[in-house]
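Student: Some structures to go through are shown next.
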Structure P
Amino acid sequence: MAIDPQLRQRIAQASARLVVLEGIADYQQAKYKAAAQLGVPNTRALPSNSEIEEEILIYQRLFHADTQPLRLQQLRCVALQAMRLFAAFTPRLVGSVLNGTAHQYSDITLHLFTHTPEEVAFVLIDKGIPYELNEQHFRLPQLVNYPCYRFMAGEERVVLVVFGIDDIRWSPPCPIDGKPMRRADIRAVEKISVNSEQ
């Protein structure tokens, strides 16, 4: 049975709304919830993560054009402050704040590179920053867990995923398209921040 492309697009649009308005970070969860809301039992009609990402950009341009650019600029400003604080760990910005799809629920995610994860904890403790220690996993192709420090920078959530010192040479797969995740250093983030102000 052929999959109706219009139905697929409607699910992608509904998924995008759920991501932006309800803060559902897991695209798979957003797809299933959107399909259920639309009464679509055929999970073969589910859109790809890339299709949802495209619909998020469209949705933000249509309904949040007056607020989203300012929100993105604010997040990138906080990201730069965090990157400067953790400059010793060669920070890289990743995710929606870099890609331009950030919304009110978005975290600022940085990849840090160090010999031992405890070095990052020492900086947080030294600066008096309360944090939570978790793990983030990537499929490489087997599932590999990396230490992950979460803390608040004012009103914004910052996530520090800690990699080994040599892991800067490669990038884990992006959950959107499976390609190596795009990363940006401080200079690149400064550049896109200046460009978005113009």
Structure Q
Amino acid sequence: MRKVNKVWLLLAGVLVVTAAQAEVYRYVNRQGVVALDRQGVPPEYVANGYEVLDDEGQLLRVVPPAPSAEELERRAAAQRQAAFDADLLQRYTSAAELEWAQVRQLRDQDALIGIVRANLDTARGQLQKVERQAAERQRAGQPLAPELLTQRDQLQREQHRLEAELKRVQELRASSEAEFVRERVRLQELLGAKR
């Protein structure tokens, strides 16, 4: 019984090898000439696509060309848009919901801008006070205390940090506003298409 199984396995292996050898690959070479090859398609032509034929010249399958960089980017952009659309529809079921979310988010960002501005005004006021003290000491002919100089340097650094933070949150608010406009337009398109 085992001997019979081994014979069948050997016969099946021969058939598979024979079937594989019966395939002919058709591709276009560099000169634009259609080439036929039983060994396979040379690696430099695989990306251009090719056809697989049987021994009688019948088409078995077509291997399409690899997508171009532009096509890959178009597909990636379509996937990003689909993900954006799905997320948008999950977050908002109506334009009114989006409007309410915009009002809340922009209100929160305005509050943050107000806090940073208040902190910046405080730092500027403290810096002016320290600079006035330093000027008074100089006018009186007194040496500047090292603590006063250290405090002035710290306040200047804090002022610069707060100015950068104010710029960042203002840019964030402008970006949020632009994003809401984009989302509103797209949501209206998506909701209009659903009807």
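Please treat every number below as a calculation from the coordinates, not as lab data. Remember, predicted model here, so these are calculated numbers, not experimental data. Cβ atoms are built from the backbone, for glycine too; each structure is taken alone.
Student: For which of the structures P, Q does the calculation of distance in nm of label points 7 Å out along Cα→Cβ at positions 66 and 98 return 3.9?
Tutor: Details: P: 3.3; Q: 3.9.
Label of the originating structure: Q.
Student: For distance in nm of label points 7 Å out along Cα→Cβ at positions 122 and 170, which of the structures P, Q scores highest? Don't skip to the end; give the middle numbers.
Tutor: Numbers: P: 2.8; Q: 2.1.
Greatest value across P, Q: structure P.
Student: Hey, helix-only ellipticity at 222 nm (-39500 (n - 2.57) for each DSSP H run of 4 or more, over all residues; to 500) derived from one of P, Q reads -26000; which structure? Don't skip to the end; give the middle numbers.
Tutor: On the way: P: -14000; Q: -26000.
That value comes from structure Q.
Student: Another question about this same structure. Identify which of structures P, Q gives the largest calculated value of distance in nm of label points 7 Å out along Cα→Cβ at positions 106 and 138. Please list the in-between numbers first.
Tutor: Numbers: P: 2.0; Q: 4.6.
Answer by largest value of distance in nm of label points 7 Å out along Cα→Cβ at positions 106 and 138: Q.
Student: From P, Q, which structure was relative contact order in percent (Cα under 8 Å, 6 or more apart) = 16 calculated on?
Tutor: Details: P: 19; Q: 16.
Answer for the origin of the read-out: Q.
Student: Here is a further query. If we compute mean projected area of the Cα convex hull in nm², for residues 114-177 alone for structures P, Q, which one ends up with the highest value?
Tutor: Details: P: 5.3; Q: 4.4.
If we compare mean projected area of the Cα convex hull in nm², for residues 114-177 alone over P, Q, the biggest value is for P.
Student: Where does the value 61 come from, among P, Q, when percent of Cα pairs over 14 Å apart, for residues 26-81 alone is the thing being computed? Intermediate results must be reported in sequence, preceding the final value.
Tutor: Numbers: P: 66; Q: 61.
Label of the source structure: Q.
Student: Given a computed value of 13.8 for mean count of other Cβ atoms within 10 Å over residues 50-57, which structure among P, Q does it belong to? Write down the numbers at each step before the final one.
Tutor: On the way: P: 20.4; Q: 13.8.
The value was obtained from structure Q.
Student: Assuming 1.43 is Rg/Rh (Cα atoms, Kirkwood Rh) as calculated from a single structure, say which of P, Q it is. Write out the running numbers ahead of the final one.
Tutor: Details: P: 1.00; Q: 1.43.
Among P, Q, the structure yielding 1.43 for Rg/Rh (Cα atoms, Kirkwood Rh) is Q.
Student: Something else about it: So if we calculate distance in nm of label points 7 Å out along Cα→Cβ at positions 154 and 186 for every structure here (P, Q), which label has the highest result?
Tutor: On the way: P: 1.9; Q: 4.7.
For this comparison of distance in nm of label points 7 Å out along Cα→Cβ at positions 154 and 186, the top structure is Q.
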